[in-house]
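**Student:** In what follows, structures are represented as structure tokens.
Taken together, the values in this text are just the output of simple stated rules run on the coordinates, not laboratory data. Please read all numbers here as calculations on a predicted model, not as lab measurements. Cβ atoms are built from the backbone, for glycine too; each structure is taken alone.
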Structure 1
């Protein structure tokens with residue numbers, strides 16, 4: 001019986017992984033099958049060995065042990081997903097579904113293994129009984145199919161731990177089913193020499209199959225590796241095998257393209273980055289030549305704007321406004337999250353150059369420093385760890401403009417989080433910082449943001465140049481139905497377009513006021529977004545990838561002396577910082593990564609622009625860590641956790657984007673990636689307590 005368990009798991013895991021890899025090509029199927037057989041065999045052997053030990057116990061205790069294992073799986077999932085911390089937040093419905101799924105996985109896996117457990121009083125286990133066996137032969141594959149359906153249709157791209165548990169549960173259900181298949185009639189006895197020869201042949205073929213992925217998957221096999229990681233079971237098999245071969249437990253393997261060049265030595269802690277050297281430049285004696293207003297709209301994709309060619313009239317206000325200014329068609333964000341993008345914008349350098357402080361988000365969506373977590377209310381639970389540049393020594397854009405003598409004011413809506421709150425340092429340098437969170441709950445909308453911005457304009461000091469930043473929460477999820485705005489339908493893109501048009505209406509009110517103000521005094525207005533949004537089958541999101549749909553952003557400049565037009569020169573949100581300094585005749589305090597957008601449009605310099613995204617669980621372990629480099633046409637993305645590259649067209653609107661590596665030149669992108677990694681300690685994030 002125990003041998004059947006091992007063989008069943010090896011065959012089922014190998015077959016399922018190979019079949020799942022077939023759509024990605026024969027090489028992927030072959031490698032996935034080999035890894036599946038290896039992992040299935042190891043899992044089956046552990047299952048059989050544990051079963052053999054438990055068989056010595058009384059029947060109830062033996063089966064209880066598997067039920068406890070299922071309960072532990074449930075508890076691990078609940079903990080890893082932070083379910084309990086989300087039950088009272090804006091995503092509580094999602095948390096309830098995750099809780100139900102975690103319980104379902106634990107019950108299914110623990111229950112089936114308990115039923116399959118042989119004991120001294122029941123050698124075949126419950127699943128071996130005649131009536132139960134035939135029912136199980138029907139129900140187990142159906143249950144496995146249900147786990148596969150949930151895995152591939154629900155929350156794709158989110159919650160990797162949940163998807164891992166679903167795949168493990170499905171494979172174990174099928175393994176238990178295969179171990180209980182009726183035995184074939186025994187053929188006539190085979191001579192011993194023939195049995196030995198057949199056994200040796202089978203062992204040789206199995207060994208060859210298992211060795212194949214270790215030979216084919218190496219550091220330069222990015223295309224095959226990416227194709228494997230894009231498929232659920234081959235990707236899971238590859239990541240599990242890498243963990244097994246990570247000898248020094250540094251998160252990387254020297255085999256299977258894992259990228260570990262020192263397999264027996266974990267990397268030493270990176271020395272703290274040096275403080276940026278200040279630029280010594282005299283402050284101009286005269287007043288700034290103009291005031292500046294920066295408007296950022298959260299989660300705004302340019303391809304869903306009529307301004308950028310969308311067939312729905314989603315942005316009529318911005319359409320009219322942009323006709324008077326310079327529009328950039330190939331602008332990107334430096335970060336996939338608001339915290340990365342806005343932090344970099346305000347300091348003028350790429351995210352990996354900043355010094356980040358560990359910050360944890362609690363169950364009430366409040367943020368606190370990691371080192372202060374012991375002071376939290378014991379009833380609060382930790383959801384996720386992030387980083388914010390609370391202790392980065394660079395002066396912010398507002399601080400530099402304040403030193404220049406400008407009045408600085410901000411109106412900020414950070415939704416249900418606190419990333420852009422005064423508590424987290426977003427008010428640095430602003431003499432007048434107004435948080436939309438301070439409004440009554442019913443007014444915490446884009447309309448409330450505009451109302452607050454108009455009030456701030458009315459109360460600013462007369463006769464003084466000013467810098468104003470207004471951040472709208474905009475089309476960030478979840479989608480809400482807005483009165484007086486066309487409703488296009490029920491799918492994700494329809495709801496998103498509805499939100500974009502609502503944001504445009506409210507931003508338009510502010511733009512009308514700024515247009516009248518600009519007729520009386522020199523005024524520059526820049527409009528952009530912190531990042532875009534990826535649309536999946538049933539959910540839209542950002543931050544977990546650097547898909548073109550996530551990093552591509554709108555960028556408009558309307559300013560005295562800036563000729564109207566459209567530029568296809570590659571640009572970045574980091575260019576906004578030096579542009580505002582140049583418009584106000586303010587010398588930069590430290591070296592910047594961006595360029596004046598007027599120079600970008602006029603000279604169209606060849607550039608390798610970078611974008612980053614990373615995310616940590618509350619234990620400080622990286623869930624995602626991606627770095628991308630683009631020339632304005634294509635994006636080279638390095639997944640630093642899984643050590644695999646991909647090249648995407650910046651015009652690709654799908655998620656996940658289609659890998660075109662090998663079909664377009666990318667040597668210049670590789671060179672840009674190397675320069676960025678070399679300048680940032682191999683891309684390590686400077687994250688401190």
Structure 2
């Protein structure tokens with residue numbers, strides 16, 4: 001149940017003055033781009049409030065995987081691997097399929113999606129394309145995260161956690177009023193993790209982590225018609241990786257160093273002006289990402305090759321939103337302009353080592369010409385690559401809403417232009433000696449220098465049209481139960497395969513020896529935009545007499561040029577993004593929340609997705625009719641909460657007992673559907689003791705220590721997997737002052 005519809009923007013601002021979100025019974029109204037209650041939107045959505053987030057120990061968006069139906073974020077690799085799958089749509093690399101806003105500020109790079117946030121007020125997940133209001137790369141949905149405002153709370157907040165895997169975390173935040181209409185908060189947090197998985201080669205834990213973050217939030221209302229909010233966040237991450245086990249032996253063992261380092265800065269300024277006739281909002285952001293991913297890319301105890309990927313990316317966004325000050329009884333609208341620019345500078349050297357030179361180059365060449373075998377000058381050499389990738393985009397969007405009796409009709413359109421460029425420079429300086437095998441003394445025949453220096457520029461121009469039409473019918477006069485249908489178009493940007501350059505350069509080296517294949521750089525490095533049409537029908541049902549809320553939806557998605565991450569066959573060193581010709585996905589979602597009595601709550605969510613290739617032939621095999629890899633067929637979340645009022649006073653007024661289960665699967669790991677992770681369920685439980693200012697929660701996850709895989713891939717013809725985390729137990733303490 002949500003706060004009432006506000007008659008004008010000033011009244012709305014008065015009601016939401018203390019936070020950006022008004023919540024009552026876990027339904028939300030978002031102030032910037034949405035002027036409706038969440039249940040009045042013709043879209044499948046999930047709202048998770050602060051109490052539920054605390055119960056789930058949720059400090060990042062990975063924590064709500066499976067809680068939201070058909071929403072899955074596998075936990076593998078490192079925090080750079082922020083893969084999100086919704087309704088069969090997803091991305092393991094490059095462009096995201098789901099958008100992320102934190103305090104109304106968009107994140108441009110999915111490599112920065114996985115971070116911890118203290119004092120989250122709410123997480124809102126809108127499923128299906130949200131392109132009209134949020135633009136590119138939201139074809140799977142949109143996540144909106146809101147953090148606590150100093151105008152809503154003043155004082156100190158502390159949180160501490162100890163758990164399995166040598167994990168410890170602490171956060172502290174100060175929230176205060178500088179004036180009656182001006183607030184400031186400073187929040188700091190730190191996390192340490194020893195890890196769960198050891199490298200048998202070194203005996204050390206691989207998935208260790210140390211991270212620190214600071215957020216400064218400023219909220220000011222200088223006059224009744226203006227509100228200014230600025231949020232600055234800084235974070236620094238030092239993380240190990242990657243716990244990939246060799247499937248034939250079940251052992252994690254490799255000899256070269258792996259790690260991930262990331263520094264992240266985000267600053268977002270939101271200014272809202274309420275005029276007599278219109279409301280104008282401006283959201284301006286600056287983002288900077290500086291990271292380093294270094295891999296033993298063969299993940300074996302052999303000297304094959306390593307990869308380092310260092311990125312320095314800076315981005316700017318500006319979003320102008322115009323709405324009427326007074327919401328009409330019949331007609332309402334939102335219109336806006338959005339622009340962004342980001343510049344990526346990346347170094348990605350691949351270092352070939354002794355065994356890699358022997359097996360991937362010398363053996364291949366000598367098998368082709370045994371009479372004149374070769375030997376490399378050195379037992380290590382580097383294939384260097386540098387990329388400069390500026391991207392510029394502009395968009396104009398509009399959404400109109402008409403109310404006719406119990407009908408609510410919505411039509412929206414977004415026009416977006418984007419121009420990505422890539423300036424590349426690839427080089428190496430090495431050589432080899434050719435021997436004459438026909439002589440008695442295996443004589444040197446000729447030395448060949450391998451000096452390669454390639455550079456160039458690629459550019460694309462993309463123009464997209466993203467329409468949507470929606471209809472919602474209110475089932476009763478109280479407008480809380482409804483049926484809806486929508487048709488919307490999703491769009492995910494195209495781009496460039498930077499990781500394919502190591503293979504391009506490797507083949508150039510082989511070409512010097514007369515045995516390599518020549519790549520057309522423009523063809524193998526670029527990939528097309530992904531486009532989809534989403535057809536959805538659903539319902540929001542509220543039964544106040546039974547304290548029961550239900551939401552259900554059915555969807556059908558037709559996708560063209562779906563972006564797929566594949567590992568090329570043979571002795572290759574990188575991944576490549578390619579486009580499947582056509583795919584389709586259909587399924588359903590169901591969520592329910594029931595309070596049979598005041599102290600007892602049951603929650604359930606289930607999602608089913610049947611996503612298959614209609615047309616996809618990669619030149620080696622035809623995958624039509626096969627399931628899409630990495631997207632689960634089912635997600636399931638069940639939870640029961642019982643709250644006991646103790647009457648013990650301020651120190652412990654209540655005890656909450658929690659039993660929950662998360663289920664995921666089946667997940668196919670490759671396009672041929674020859675290997676898969678079957679459905680698995682993880683049992684969790686907790687007990688929380690809460691007082692006026694203090695709470696303590698003892699919790700456990702994966703109580704049955706279920707064994708399951710979160711990731712599978714092939715490198716140099718070898719199969720690797722990552723296991724899910726085992727049984728975990730921990731305690732979380734919260735204190736307010």
Structure 3
């Protein structure tokens with residue numbers, strides 16, 4: 001984003017000055033982006049300390065751990081450090097290469113504290129949860145050329161669901177190959193209502209597909225049904241498929257009600273293995289099939305199969321840090337949900353076929369983490385890379401404090417990139433967990449309803465200067481309390497994050513930034529958010545930029561730039577006394593601003609903002625007097641000019657005119673003028689020196705959100 005802005009500014013500065021002498025850059029609008037951006041993270045120098053150890057792939061665990069005689073494994077280094085626990089601190093230096101983590105490495109209170117595990121400067125170090133697959137021969141499957149190799153699958157522990165080629169996750173075969181099927185009949189008579197509102201939370205292990213869309217699956221029990229609805233995607237392993245009736249039964253209950261026309265696909269289907277880069281593990285044959293890509297030969301093809309879902313756990317640990325380490329290539333399995341468990345009574349005719357409990361229906365909440373930290377302090381990650389992690393990458397759980405994730409890169413994450421969780425107690429037991437200067441790309445690759453950074457119950461955390469993009473659900477989510485009850489989450493600084501390309505049309509009810517509950521010291525400031533969207537395939541609603549959901553209250557939302565969202569750029573479901581000031585809300589597909597629930601108290605105060613649309617409403621849906629307070633905002637419609645509308649749409653019988661809204665107490669001290677953005681069509685929101693927005697009290701701010709480090 002910063003590069004694009006720099007190019008636009010360079011091209012248009014001279015051009016704009018010639019054609020419009022009144023235009024010039026206002027100091028501080030963009031800030032000195034290039035000057036404040038370091039190109040790489042400085043990994044320092046190798047200096048061997050008195051208590052330090054060296055580990056290398058070519059080492060030997062019988063060695064002393066010196067540069068000349070390095071150890072071979074992290075586990076041996078831990079053992080030697082434990083024996084030298086009286087030492088003040090130590091660094092374990094890893095030489096370049098891959099270190100396979102076959103079994104979870106557990107850090108406990110018995111391990112030495114004050115240890116830094118780091119890469120030798122400027123050397124690539126990989127902690128991997130995968131093993132190499134070779135020994136290919138050529139064959140044909142489904143009429144196309146394929147490679148095949150023997151892979152022994154004696155038990156579920158040998159079966160894997162992740163296969164990687166270099167730094168790319170390869171796809172299991174899907175059906176259909178393009179688009180999605182629609183549920184024909186949800187078979188609600190076979191479901192059971194959950195403890196929540198039954199309209200959403202009816203659990204089911206059966207539904208009907210259209211019979212002409214059913215195949216005679218060779219290995220039906222290895223097929224998965226993926227169902228998408230509202231804000232939840234389901235991973236349901238198949239028990240049986242009846243091709244004659246279209247009935248699909250699964251061994252895991254859905255978390256949410258399956259409805260007519262819900263989108264779904266079949267995954268891991270042998271009969272549709274046809275595209276380059278796809279693969280299928282046939283446990284009945286003990287064979288792995290792979291459709292080669294250009295340049296692949298049976299001699300040069302080395303793939304990596306996931307063998308381990310979790311890499312590290314920390315319990316009761318203090319002051320352990322990682323620097324310059326890559327964590328890569330882990331596997332995943334179906335989540336045995338504990339939120340609901342098996343909701344079916346033992347007398348239900350389908351009970352005997354259920355192997356897994358239903359998941360929590362939101363934010364990939366129950367998906368485990370490859371790196372799991374609980375009841376610990378000072379667990380830090382700096383200049384690390386997390387790539388092709390199939391579960392959540394890092395989770396800070398209950399009772400964890402004073403941890404930092406700094407200048408790290410996350411890519412191809414199966415669920416949440418970072419999850420900060422705690423007890424629902426006050427004061428908070430999880431606190432001071434900071435995520436700063438991190439690049440989070442392509443998260444939610446397997447569990448699509450995952451979040452870039454998910455924070456539920458925690459206090460005093462900074463989520464700042466991160467770049468988050470290409471997720472299929474919300475970028476940053478803070479809070480886990482639906483309503484006004486007391487809860488521990490507060491004092492969260494969500495600032496200067498660059499969030500974009502959120503949503504893919506499969507899910508809805510999402511935001512670039514999403515909040516819940518009363519948080520009087522939480523601040524949302526300086527963020528740049530764009531391209532948040534859903535479509536008709538996702539029930540047609542809920543692609544918002546900033547989304548204050550149920551009970552979000554007493555927060556400050558200021559100096560944010562939000563544009564190009566499929567719904568409104570700002571949405572508050574319900575809450576009280578939020579302050580929304582000095583923001584730019586531009587080009588919401590359904591409007592600029594919406595509050596969806598009218599309450600007796602003041603919902604928010606909207607002041608000194610710029611709200612612009614292009615043939616959409618300013619205040620979407622109906623508005624009533626005293627719903628919220630607005631004062632000194634600029635409004636502009638690029639199609640209709642100063643003749644802006646509010647209401648459901650701009651159509652004749654949906655809209656409310658300026659006269660109506662003004663009579664209801666809105667548009668106080670409003671300015672209806674073109675704000676004179678430098679190039680609104682190309683999304684350069686630099687203001688002209690004589691912008692009428694300045695008359696509202698709007699103060700230009702720096703649009704320099706994103707990472708401090710160039711990754």
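**Student:** Taking 27.0, 84 as the value of Rg and Dmax of the Cα atoms in Å derived from one of the structures shown (1, 2, 3), identify that structure.
**Tutor:** On the way: 1: 28.6, 104; 2: 27.2, 99; 3: 27.0, 84.
Computed on structure 3.
**Student:** Same structure, new question: Quick check for you: by FRET efficiency 1/(1 + (r/R0)^6) of positions 370 and 482 (r between Cβ atoms, R0 = 35 Å, to 0.05), which of 1, 2, 3 is greatest?
**Tutor:** 3
**Student:** Now for a separate question. Assuming 22.1, 65 is Rg and Dmax of the Cα atoms in Å, for residues 234-441 alone as calculated from a single structure, say which of 1, 2, 3 it is.
**Tutor:** 1
**Student:** Of the structures labelled 1, 2, 3, which one yields 5.3 when distance in nm of label points 7 Å out along Cα→Cβ at positions 50 and 546 is computed from its coordinates?
**Tutor:** 3
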